[in-house]
Every structure is written in C-alpha cells, then in structure tokens.
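Undergrad: For reference, the structures are reproduced in the following blocks.
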Structure 1
Amino acid sequence: MTAMTSGPTSHTYFSQRLRLHYVDWGNPSAPPLLLVHGGRDHCRNWDWLALALREDWHVIAPDLRGHGDSQWSSEGSYRMDSYVYDLAQLIHQRHLSPVTIIAHSLGGNIAIRYTGIYPANVRRLVAIEGLGASPKLAQERAKLTLAERLRAWIEEQRNFAGRLPRRYPSIEEAFKRMQEENKHISPVQARHLTEHGVNQNEDGTFSWKFDNYVRSWPAYDMAVTELEQLWAAITCPTLLVYGSESSASNPSADGRERHFQNATVATIEGAGHWVHHDQFEKFLTLARNFIER
C-alpha cells in the first residue's frame, strides 16, 4: 500500500434528523458500490479499496451515525434499527439499488440486516466478520433476565456519561495508539487512519471522532431466531470473510452459515479482525472476483 494520491468528495444526507456524512469517489455512470465501516472507525478506512475499484464502480462510503464526520445522536443511543434505517435512507435517497455492498464488522451486521429486509435491493454482499456475537456469546446473553440486561445497560450509560473523550497531546501520540490497536497494519496505514480519524480540540490536543456512546450495545435487539430469519431471506450471493487470526467465531464452524441461501465463507490467512487492512492484496483479489461476477 502507498499513501493516497487523490481523494473523494464529501457529501451529507439526513436520517432521523441527523446530518450524516459520506464520501463519493466519482464515476456515477458505473454500478454503485457501498463500503460500510465498522465500529469506532470511519469512511476513510476504505480509501485503498476505493482507489483500487473506482475505475469500475461508483464507490460511496458513509460514516455511520456517531462516527467520522457524521452527527452524534443527541441522546447517546445507537440502536441497530437506527443504523439500518440510516443505510436504507442513503440507498433510497441516492437511488443506489440494486447496490453491491462490502462491509466490515458493525457495518457488516448492518448491511446483512438491511439485505434481509430488502433482498431485491442488494446485488452482491461481502461481509467481513459481520455476523455479530457468536452463538456461544448469544447463549450467554440469553441467560440474563430483562431486568439484568437493563441494569447493566443503565450502569454502562452512566459510565459513558462521566467518561470524557481521551485527549492526545499530539497527533503522533494518537498515531502510536492506532498502531497499538492493530499490530498487522503498516505505519502508512496507521497514519492515514489516524489523520482521518481524529479532530483537533480547541486546546490543541487531538481526540478520536467517534462518540464514546457507540461502544454501548443496546439493551434491546433482535432475538437470534429473528436474525436467522433475516439471514435466510437474503437471496443475493453473499461472501462471509474471516481472518484466521481473529477471535471472531467462523460461521462455517459454528453453524450460522447454514441459515443463508447462497453464502460462501472465506478465511484469509495471516489476518485478524481488520482483514481488508491486514491482508489487503488477498482481500482485494477475493472481493473483486466475487463482486464482478
């Protein structure tokens, strides 16, 4: 990977009264390709992939609410249905369907749910570790009563209310933190992700752009059986990508793959959770071959 030589244009759209941001890499006459980032990330994490695909695709990459240059939720609530609505609004307002989607982690979870709701709107879907909690973790959560879940959520919200965004004295310190977060990424990658992932505060320090409240999982979410129904409703070819060195549960081993009509699971060696960064060339080849069929 090399440093960026040219970039996209910034745009906004509105969803549930929030001003949300996305970048557009041009080429509007080409088929639309949405790149959806993961939690505590931002749309510019896709720049290398966008540069590689922009000649053949109309690439659009949104910032999720509470992330990047999108507005934060005023009440600090980041529910999955709101994220899905935001994606639905972007596709609807910009007339992108049928759209091809590549999404990572939280973004993959959002894209998978959207595709199950509107299967005709998605041409092909690539989800990098986007199925959410493993069956084992989901079973552990299911053991908690509603009151227990709500108490834990309330305590978590209180903790975030008293937690100020971390301030780094310089962008170099933020850059070091980015490198610590993922040992696989190169200094060039880490610096690019940092430069687009921080804001400078009035006192000259730097803080990450995402809202701390995005760390909190909502007290209410779809039941596992309901999620499985959405997975089963997806009709387009789907590629579920996992890193061999990731702690995420692989759906080919844990049984979740069987709920999809037309899904393939691909494991990329030498990659952790950020597969598209950790093994970029391998991922690019895999994704390009899949979406261009």
Structure 2
Amino acid sequence: MNEKVSKLKAAMEQRIVGKGDVIDKLITALLAEGHVLLEDVPGVGKTTLAKTLADAMSLSFARIQCTPDTTPSDITGLSIYNASTGTFQTVPGPVINNIVLVDELNRTSPKTQSALLEVMEELAVTIDGKQISVPKPFMVIGTQNPAQMAGTYPIPESQLDRFMMKLSVGYPNTLASEDMAKRFLEGSLHSQTVAVITGDDVSEMREQVKKVSVHEKLTGYAVELVEATRTFPEIKCGASSRALLALIRCGQAIAFLDDRDYCVPEDIAKAGELTLSHRIILSTEAKMNHITGRDLVEQILGQVKVS
C-alpha cells in the first residue's frame, strides 16, 4: 500500500513545489478519515493543494467559495418546487462530493459555517427531512485567512473540533521559489495532475489503518495527553472526546505510512502535535502573554510520558 502512497505524494509534488511535509500531513489525515483546516495568507497554494489531492485520486471535487452572503443551502443543497410535476425536488449541494474545498471559511457567517457540522460528523446532509449520504471516500478541506485580516468571522469551537488537523502551508523557501519561477516560465507550473490511485484504493488503505494495533499502554498515553489539556493552568477549555479518538486514529495512520502494523509512542506523540493545538481554548492570561496552543501542547508532550 505504501507504494500507492508514494505515487500519490509524487504526483502532488509535481504541482505543489517544496511542500512535502504539508503533503505528508494531508495524506495522513486522508487515511485517518479526518478533515483538514489550512490557515495562511492568500496566495500560498491552499486551494491548489486541495484540488491537486482530488485530481491525483480521480475523485469528484467541489469548491465552495465562502462570502458574507453565502447561505447554508449554498453548501448543503435545497428543495425546490417543480411546477411541471407538482412536487418538490431535492437538489443536493456541492458538499455531496468526495473532496470538498470550503474556501475562506471564516469569511462567511457562523450560521453558514454550521451547515458543515452534520456532514463532517455523520457523512450525510439533511434537506427538508431527507438525509443524503456523501460519497466515499469523503474529506472536507477548509481554508481560512489569519484572524487579524479584514472581513473575517471567528470559527466556532464546535466547527474547529471537527477538523482533525489545522495546518499552515507557509511561504516556500528560496530554492522552492526559484524552482516555481522556472516552471512558471516553462509553462508547466499549473499542468494537470494525472490520477495515480483510485477512490477504492483510498478506502482500502483506510480499512488497513483501522487494523493497526494500538497497545493499551499507548491508549492510556493518548488519554493522559488529552486529560492534561483539561487541567493545564493556561488552558481554559481542554480537548474533547472527539479529539481523543482523532488522536488515536491519526497515530494509526502515521504508523501505517511508516510501514508498520503497530503503533509506537512516537506515533501517538506526533499525532498529539497534529490534532490537539487547535482544539483547546486558551486562558486570557495565556493570550496576553502571546502563548499559542502549539506551545502548550509541546509542554504537555514534554511532561506526559508513557507509563
């Protein structure tokens, strides 16, 4: 299976320059059945990253461009009256696709953001009492601009908790920028990505991830990490039970990608780095001291050890 993962990563790197680490994390979330939130300034490739992932797997893709006037039905779909038949017809929205890019999520209102809550958790949307399941594999990739930028709304904690990871693409380094400029002048920078694996391959790998063994001591380690976020003095509200399950599944995916059928403590620790920092609410004092969630998770990982 890792041969297929290697093909997927190689196909994406042909289009996304100098971001191998971000691609690795995105693939980890994909195999762990998680959703990803990409936060960064405009123009660093967040949208291209999501589109490339879908193209490399020959999966259906939809982009939802969020604006202040985007409504929930623009995401989930709606029921309309068909005059010719005298009945109401359900029209599914763009969220009924394999890979759904919700672009600039924090530029739309919290009411519209909440339209994603059901589908991200239950893999289905309800339109006028009718439940419609999304195709499998399914993944939501949200993007947001930094909170201090103009025209942004805060993303509710319940929404953040449904994202397995919150990643930053970041600016490319000098060598990557030079390579990007060279490809741009050659006209090959935005060439179409060739599909190298199928949706069935992804579904099969997801099932293999679920079979990765997690020793009870590692389960206990994961529990201690999550519970530590609930008692840490600088944290006002700790990680949820959903965060615990996401941490364990992410650890299994990390082990799978490392070609192992069992987890080691390092897998759980790395999963903690990826899954916890965006789920905790900092105290006012921590915010005033410019302490970030990532800083606190690093401290917790340094203090909590496998018993």
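Read the figures in this text as sums done on the coordinates, not as results from a lab. All figures in this text were calculated on a predicted structure; none of them were measured in a lab. Cβ atoms are built from the backbone, for glycine too; each structure is taken alone.
Undergrad: Can you rank 1, 2 by mean count of other Cβ atoms within 10 Å over residues 94-101 and just name the one with the largest value? Let's see the in-between values first.
TA: Working: 1: 19.0; 2: 22.0.
Going through 1, 2 one by one, mean count of other Cβ atoms within 10 Å over residues 94-101 is largest in 2.
Undergrad: helix-only ellipticity at 222 nm (-39500 (n - 2.57) for each DSSP H run of 4 or more, over all residues; to 500) computed as -11000: which structure among 1, 2? Please report the intermediate quantities before stating the final value.
TA: Numbers: 1: -11000; 2: -13000.
It must be structure 1, since only it matches.
Undergrad: Taking mean projected area of the Cα convex hull in nm² as the quantity of interest, name the structure among 1, 2 where it is greatest. Please report the intermediate quantities before stating the final value.
TA: On the way: 1: 14.9; 2: 18.4.
When mean projected area of the Cα convex hull in nm² is computed for each of 1, 2, structure 2 gives the biggest number.
Undergrad: While we're on this one: Can you tell which of 1, 2 yields 1.0 when distance in nm of label points 7 Å out along Cα→Cβ at positions 110 and 158 is derived from it? Don't skip to the end; give the middle numbers.
TA: Details: 1: 3.0; 2: 1.0.
It was calculated from structure 2.
Undergrad: Taking 21, 16, 11 as the value of semi-axes √(5λ) of the Cα gyration tensor in Å, for residues 38-117 alone derived from one of the structures shown (1, 2), identify that structure. Please list the in-between numbers first.
TA: Numbers: 1: 21, 16, 11; 2: 27, 17, 8.
The structure behind it is 1.
Undergrad: Can you spot which of 1, 2 the value 18 was calculated from, given it is relative contact order in percent (Cα under 8 Å, 6 or more apart)? Spell out each step's value before the answer.
TA: On the way: 1: 18; 2: 21.
Source structure for this number: 1.
Undergrad: Further question: For mean count of other Cβ atoms within 10 Å over residues 86-93, which of the structures 1, 2 scores highest? Before the final figure, lay out each step's value.
TA: Working: 1: 18.8; 2: 12.2.
With respect to mean count of other Cβ atoms within 10 Å over residues 86-93, the highest-scoring structure among 1, 2 is 1.
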